1. Among the shown structures I, II, from which was the value 3, 12, 14, 13, 15, 13, 10, 7, 5, 4, 2, 1, 0 of P(r) over Cα pairs in 10 Å bins from 0, in percent calculated?
2. Quick one: distance in nm of label points 7 Å out along Cα→Cβ at positions 105 and 233 came out at 6.0 when computed from one of I, II, so which one is it?
3. If relative contact order in percent (Cα under 8 Å, 6 or more apart) is computed to be 7, which of I, II is the source?
4. Check the numbers for distance in nm of label points 7 Å out along Cα→Cβ at positions 273 and 297 across I, II and tell me which is largest.
5. Hey, mean count of other Cβ atoms within 10 Å over residues 225-232 derived from one of I, II reads 13.8; which structure?
6. Which structure, out of I, II, was mean count of other Cβ atoms within 10 Å over residues 201-208 derived from, given a value of 21.9?
7. With helix-only ellipticity at 222 nm (-39500 (n - 2.57) for each DSSP H run of 4 or more, over all residues; to 500) coming out at -1000, pick the structure among I, II it was computed from.
Structure I
Amino acid sequence: MENADSARPGHEPLSEDELRHRLLEYQAILDNASLGITFTRNRTFLHCNERFSEMFGWPSNELIGQPTYILYPSEQAFADLGRIAIPVLSSGQRLDTELLMRKRDGSLFWCRMLANAIDPGDHGKGTIFITEDITNRKAADQALRQSLLEQQAILDNALIGIGFLKGRVILRCNARLEQLFGYQHGELQNVSARVLFPSDQEYELGSRGYASLARHGPHSGEIVLSKKDGTRFWCHLSGNLVDRGNPTKGSVWLAEDITERKGAKEALLRARDELERRVHERTAELATANARLKVEIQVRRLAEEQVRHLANHDALTGLPNRRLLEDRLEQAIVRAKRTRAQGAVLFIDLDHFKVINDSLGHRSGDLLLQAVAERLRGHLREIDTVARVGGDEFVLVLPDMHEETAATEAAQRVLTSLAEPYLIDGHLLQVTPSIGISLYPKDGSEVEILISRADSAMYHAKQMGRKNYQLFAVEPP
């Protein structure tokens, strides 16, 4: 028996003891390797190290002489690998693949397998396989993918635009950012942020925000940006570096359209400036003039507060209007998606209100609506919302419900309360409600759908004789 050293000039052949010692050294190396190693010939195990036996749950050396297919989940899996492996190994390349393998007890695990043919031209000389148990790594990869999906869902449901940039190139953004700038899904991916600016000059000015991130940390400010169709709008931008120690890792930016808010603010500032100018001009006037100016200032402040209030509230009842209702319902839906809670929308219409309004006059009708609004307020939790959305129509938003019966119980309380008599301008009046109920997420997950289906259920309640509540059904019984 000769080893490789005996074939080289200047080396004497190894003795039998030396050969035996050398074999023991090789075996020790194999048995202490952290990876499984096996040698096969004609699809039969001829040798494997301890790690390989442990990995597949076989006692030491019991795999020797066994057919290799016993480690595969099925004959089909064994045949599938053969179709892949034979062309690769025959070409002298290394096979590197990941697949499910079977242990002696029948359990499956993920395995990374590397293989090399001893002689690509002669399969009969056998193949060396190196194996690694990658089950934990696969599980970690799956958990990471799930986490990424969940984070993407959060981004896609955010009410503000969010973008991840590197080198002032938009690598990723959520749907809200695309909508904000008028782009279709995917159009902003891997696009320069230049498309968001009205001109090259303004794009260069925007670079100051990036410089501020590196020097001072988070940056925020108001800037005029441009939509895809060229429309300009005021945008509030706030950004931060992913890693201040390494700015090349990119930055995250939040964008919000503040055009309306900016216009309202500027209008208020102009009004304030005008009043302050008038105050300054009249400082030299008599004390009575100064008193009048103080009254005007107070009126202005009250007017500003009233404007802010009226933008989101019903002038007659003081309840939130439809605009504020939709905003709060949207927030409730986002929170419910995150917490997997349920919610309900109650659409309330007063039965025969027009008769009262026509017979007693609009003043009595308005007083009755105010009284109804006050009773509805009495049924609210802190997180609930009641809004007036039409002449005698009201909507209740009930978030964070643990079960559907909470909605019907709430509807019954409202039904009982509103049906109690009202003393209006010396008249004892009675009005009953018809109530429609839609449930989140059972009946929908969008604001307009939930309101529309509650409205539909309310009309069904009227068809059922009024003074009752009905849950939304696709085909009402």
Structure II
Amino acid sequence: MNKRLLQTLGLLLAGLSPAASGDKPLELNDRRELLVDDYLIEKLQQVRLVLHEPRDEGIVLRFDKPWEGAFCGYSTVIKDGSLYRLYYRGLPRAKADGSNLESTCYAESQDGITWSKPELGLFKINDSWRNNVILADAAPATHNFSPFLDTCPQAPAEERFKALAGTEKSGLMAFVSADGIHWQRRGAEPVLRKGLFDSQNVSFWSDAEKRYLCYFRTWTGDGYAGFRTVSRSTSTDFIHWSEPTAMSFGDTPMEHIYINQTHAYFNAPHLYIAVAARFMPNRRVLSEEQARQINVDPGYFNDCSDVVLMTSRGGAVYDRTFMEAFIAPGIGWSNWVSRSNYPALNVVPTGENEMSIYVNQNYAQPSACLHRYSLRRDGFASLTAGYQGGEMLSKILTFSGERLLLNFRTSAAGQISVEICDESGQPLPGFALADCKPLIGNELNRAVVWAHGESVAALAGRPIRLRLAMKDAHLYALQFVR
């Protein structure tokens, strides 16, 4: 019996038989692909997708100014070149949503870790111009002002930053800014009306879809009935928007998604990451006595919430591969209260190997603050094998490029080997597992090497499959590059 037949029989016995060769190939080109869903995966044997837990790096900002207070929220972090910008709602008193007691506040950082609140002198607050407020007396826009840095190539310089804000009554209004500090409304009329908008409603330019996207609050029932959920509209000019489409979540249970925080991931912008707040209404943890001890507002300890990870590759579809918490509430009572643990919009790089997520904590308490959480780059989840080892067979795909890079880590005893196969799952000459030099280590971008070297240029544009043999290892992302 020849070697190729033995390999095919081995696939069949292992449950890794490839699908019919008539499947349309995935067009990877030179995109970076993260292992956060089953997009690349045809078959798995003793490997699985694992969600990783961000590390709490502690408090980076306290909401301790008189115009900020216990009810600060709806935060956005934008990396603008070497400068990090933070926007958030200032609200010192409960039950004042949509009023002029709300303001939009601003902080900045050179590294995403140490933050300062500049005294901008734009608005007089509490009889003083010495404050970090960029929008005031603009209700209801200050309730949920959500800005972004416009990466559309045709965006004029005076509209380098854009934002949406508003409520069901007002609709979502468009704002623009040249510098991210001085804002003006674009047009007299709201640009989006068909939604309830009673949370942070996020937008961005999608280079993958060549249009602006907005993900906003709707409910599954009429009015405010059913589950808090998300709908999506698109636009080519940021003024005229499509009819809303409700997002689907696959075959998963409905949950309250309070804020969705959907955005194009900085390291693979065709992939949208949603670091979302999952709200559990009436799931009370604290007793009244415990609530008094942490001085939480009496109306804000009857619910709890955490952070979940969702992804999308365009269209009105979220993937919820992981139903477990991405960031769970911390130890202690302070974060087991209503509206705490709400993530800021955007995951941003904060080092060569690191990215950061920011989360509002201690809500409705004098100690309200913003925490930073860190992960390795691309490290939301990974394809993971234990010590016993396992394999992944990919779907049929095409690529452009000359080398294959992996973001991975192994133990000292672990390794990853890569085989390139034809559509039927048979190894191509020179690219079999036996030809691959095992990858051992912990790197963001390591080229796969076979006996002949790194080059895969001869296979570019040809339908192939990848087979990965892994032992005590994590694979976070892969990319074909020139």
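1. The value was obtained from structure I.
2. Computed on structure I.
3. Derived from the structure labelled I.
4. Once distance in nm of label points 7 Å out along Cα→Cβ at positions 273 and 297 is tallied for I, II, the winner is II.
5. I
6. Derived from the structure labelled II.
7. Going through each structure in turn, the value belongs to II.
Read-outs: derived from the displayed coordinates by stated rules, not from any lab. Remember, predicted model here, so these are calculated numbers, not experimental data. Cβ atoms are built from the backbone, for glycine too; each structure is taken alone.
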